Every structure is written in C-alpha cells, then in structure tokens.
Structure I
Amino acid sequence: MKSPAATEALRVTFWGVRGSIPVPGTATTRYGGETLCIGVEVPAAGRLIILDAGSGLRRLGDRLVRRAGKIAVDLFLSHTHLDHILGFPFFQPLYRRDTRLTVYGPAISLQDRLEEVIGGQMSYRYFPVRQVELAAETTYVDLREGRYDLGDGIVVSAAYLNHPLLCLGYRIACGGRVLCTAFDHEPFRNLYVTDPADPRYDELMAREGEAAAVEAAARLGSFFEGADLLIHDGQYTEEEYRAGRIGWGHSPIEEAIRAAAAARVRRLALVHHDPRRGDDELDRLAARFGGTEPSGGPEVIFAREGLVLTL
C-alpha cells in the first residue's frame, strides 16, 4: 500500500497571502501579514518551485537554509510590482555558493528585462548588497505566453492576465495534477463606450470591444480548465470593486468563484487579501463565501499563512 506522501504529485505551502503591502500586527495573526509567496514541492523529483517573491519569501528562505545540502529552486514571478518582489533581497539562499536559482518572469520590454528590474532594487540607493555580489548561481529567464518543460515531468504554461503591469498566470502540471495561478488579475471588460447616448459612442468599436473581452475571458477559462487547485486574486467583494476600484487590476471574490466554477476547478484558494482586512473580517468573508456549495462548484478556501494543500 502506498503512503499518502508517495501518491501526492504537488505539495503547496502558503508563505504569504496579502496584497499591496505587508501588514504584520495583532489584527493579522491568523491569516498572516506577509505578501504573496507560495512554495510548490514536487516530492517525487525533489524539486521546489516558488511562486512570487513577496515578503513571505524571507521565512521560506530561512527554512531552506536550515536543511542540509545544496539548494536548487525555480522561482516564477507573476510580475514585478514591489509587493511581489520585495522579499527577494532577504532570501537567504542568495548568499550561499551552493544555491542554484532560476528566476522566471515577464519582461516588460527589451530595456526592462527581468534581470535589470530585479537588480534595480538591489542597488546601493535601495539596498546595501548589490546583485553582482550575491553568491548564488542565478539565471534569469524572460517569459512570454507559452509552454515550458522543466524536466522531471513538470510542465509550466504561462498566460497573460489583466493587470496594469504585464502579468502572467501559471499552469503547473505534474503527475496528473494541475495547479493554476492568477495572483493579480481583473475581469476582462469592454474598454469602449457602450452607451449610445454618449457622444463618444461608436457602435463598431463597442461591439468589437465586447467581443474581445468575451474572447479573452474564454481563453483564460480554458487555461484554468479542470485544475485541481486555482490560486486566484480575491482582494475585493463585488460591492467594493464596483464602488471605485474598477481598473485597479484586482478581482472581486464573487468573480473568482464564478470563473473557477465555469472552468470546473476542484478547489479555489483566494489570496491577495486586502491589507485593510483584519482576521475577523476575513473570517466573516470565509463564512459567507467559503466551503462548497450544495449545488456543486469548487471548494472555496481563504488562504492563510502556513496552509498546506496536497494535490
């Protein structure tokens, strides 16, 4: 008989679940105050994939250096907004010569490649250690949409999300299990004027804008299709989103649940919790939206630091 550990393809640990800025304090002790960082272990291959380098990366790095042996990590960045990379300079394995780190993420432009952006925060004007002084063997890979084979049966696909900065969602497939991410994402919408009474209204543009939004949503839905776990931005409620946060690049909880249900996702873990939400408010939202609906649909989880999910 196989042990539970032998049958799991992926082990997912949440090291940071907040959005925008770290918020440590007495009001965030249960869900945590660190910004996004998720560790994905592949037990059969002895591999570790890290998703985003928010402030939660520091404690993950501390855990790694306490283990014996060399460290090999694949770090996938959704994008380079500060809350998703600010843990990078405090990642202890960077200061060890026996660390091999490969950093993947979207390049904004030929002038703003991933290595330059990450290195930009490690300059003397911001941090006492420069990138060129790090001991680890570090490789940077600029990603676009596509499929990437990491070996050991691990395939990572990347898809563009809807965010003010170029941002990627990931689909990690291994051992018959699938994990998808959409950390900073806003529902696709028609950007053209749709009110015929508005003097700026153009019927053709309005129609094409609507078709483009529908097509983009369907494409992302296919990307999530059948995932065992979808980790999705859920910073706002629908009411909060409609009350002045449209265009900020983040999703209402209700929309994340709808998208997961439409894609037949098994479990949905909501992250990027608003920094203004304390534990008590998150508990109320979890009571309202969490669990599994009797009519079916995904199990909805409000992620907290230290949560471990196995696939």
Structure II
Amino acid sequence: MSDTRHTKLLIIGSGPAGYTAGVYGSRAMLDPILVQGIEPGGQLTTTTEVENWPGDTEVQGPDLMLRMEAHTKAMGTEIIGDIITDLDLSKRPFTAIGDSGTTYMADAVILATGARAKWLGLDTEEKFKGFGVSACATCDGFFYKGQEIVVIGGGNTAVEEALFLTNFASKVTLIHRRDELRAEKILIDRLMKNDKIEPLWFHQLIEVTGTDMPLGVEGIKVKHTKTGEITEIACKGVFVAIGHAPANELVIDQLETHMGGYVVTKPDSTATSIPGVFAAGDLTDHLYRQAVTSAGMGCMAALEAERFLSEQE
C-alpha cells in the first residue's frame, strides 16, 4: 500500500553532501528525511584508501561512509533505503515518488545525488561490461590477480585506478589520448615510479575483444590518435576511468544546468534556480569533486534550507 510522508526537509542522496546536510538539518530541528538512493554511501563506497579526509591519515571509503551514516542517524535524521524515481519541483510542497511507492512531500529539498562513471559508448564495451570491462577498480581489481590489464583515461580517476590495480595485476597499461596526464602531481609521480605501470600515449580504445562462450575479455584494439595505426594488446581486464557525469536525471528538465549537466547554484550558495531547492556535492561541483568539499556544501545547503524555511514561516 502506498504511503505519503511529509517533511520540512527532504535530502536526496547519501554521500558526504547528503549525510552532512542531515547532520546540520537535524541540528536545526528540521527533522529531515534522507532517502539514500541506488548506491547508499555514494562513490566513496567503491574507494579503498582515502588519504585526504581531515582527521584520518588513512581511512577505508566504505568505513568512512558507515560512520557518516551512523552520525547522521544519531543526530536525528530519518534515513530511508529507497530510490526517488520522480521529483516534481513545480510547486511547494515539492513531491518525490519513491520506488517503494512512498510519496514524500517536502517544504524544502536538498539534492545530493552525486555523479556516476562515464563510459566510452563502444558496442564491445557494453558487451563485456561485468565480464572483463569495469569502471570500478576497487570493486573488481581482485579478480585480476597476476593478469595483464589496461586502464583508459588520463585524470585523477585513471591514475588512482592504475595505482590500485598494481596490487593485483602483473602489468597495468595506462592508455591516454595525449602524452600528458591531468592528474595531481603527487599521483603522476607515484605512477611514473611504479614499474608495473606502462603508459601508452596518443592512443584511444576502439574495440574490446574476447570470447563469447564463456563471455570474457582477451584483449583490446587501440588506434594511434596521430597516425591512425591500429595496435592489438592482450589483456584480461579493461578499466574505463574517464571521469564522472552528474546524476541529474530527476532535475535535468526542471533546474538550470551547465558544464555538461551540473546543476547551477547561485554564487557562494547552494540555492538553485527554484526557491527552496538546494544542490550540494558532485551534482553541482564540476571543479573540485572532493569528499571534503561535498561535505562543506552539504553543511551550506542545510543552513540555507533552514533560513529559507524560517523566512517562509
């Protein structure tokens, strides 16, 4: 049977931004409801060592998110394991429909849906997803002990994945369209010093090859970006690490977006183009994309939501 819930503040998403918004929303006595979404804990649940969270020299991503969830719950936020499938921001109270059948009515909404991995869009990439093609080294790296694998990309994500995969693979080939990485210097330095990693510059993936029975990757074909020459590389795993796209499906036709779909917020604010709707974390941040900045935006969003609601009263 469908259920209808009303809350002053609805938080959609459960990464650092969502959980921090819950902590501050609870402290402001807003009795927030937080709907976790399809991936409780967000991207950090697929990360192992986190070395840049203040107060922890090193912490496992899933452990950090479990601590945040417990903290948020202890402060008084009601955390619900549901997925919002539809969101109507055309009038207040705003209306969200959960996959469970529950309808959530909210006087203010904080969007913290984050971002998800990008793919290249190749037919063979799609064919072998889950059977040798992955976008998550921490999820699937273990399966490639002693194997040769490749990583596609040239930013922080690609370098971090390549470094992590050396814990399992016998060799990691990093394939990049240019000859210069966009990653942080400390990560590039680690990569260049790791004798298990071999960069392949000026190449792009054009095909994943493998077997059908059983389904599995045996190699790839790459093309030189300048000469067009095709090269075949034997490997057992392909990790696509070309960044992330904002998870904006709920609001793409309702809120102003830019930079490839990131939700626009007002300067020095988390307020969106609709009063009472706030956005925090990777959904709106195309520049920093860090756990600590997401948490900061979650704090800002809750404080701004509290101010908005008090002005309405």
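Nothing in this text is a laboratory measurement; each read-out follows from the coordinates by a stated rule. Everything quoted here is computed from the prediction, not taken from an experiment. Cβ atoms are built from the backbone, for glycine too; each structure is taken alone.
Key figures for this structure:
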| quantity | calculated |
| --- | --- |
| Structure from which 1.7 was derived, distance in nm of label points 7 Å out along Cα→Cβ at positions 99 and 283, options I, II | II |
| Among I, II, structure where distance in nm of label points 7 Å out along Cα→Cβ at positions 11 and 91 as derived comes to 2.0 | I |
| Computed 3.0 for distance in nm of label points 7 Å out along Cα→Cβ at positions 43 and 163 - originating structure among I, II | I |
| Given 22.1 for mean count of other Cβ atoms within 10 Å over residues 131-138, calculated: source structure among I, II | II |
| With mean projected area of the Cα convex hull in nm² derived as 18.0, matching label from I, II | II |
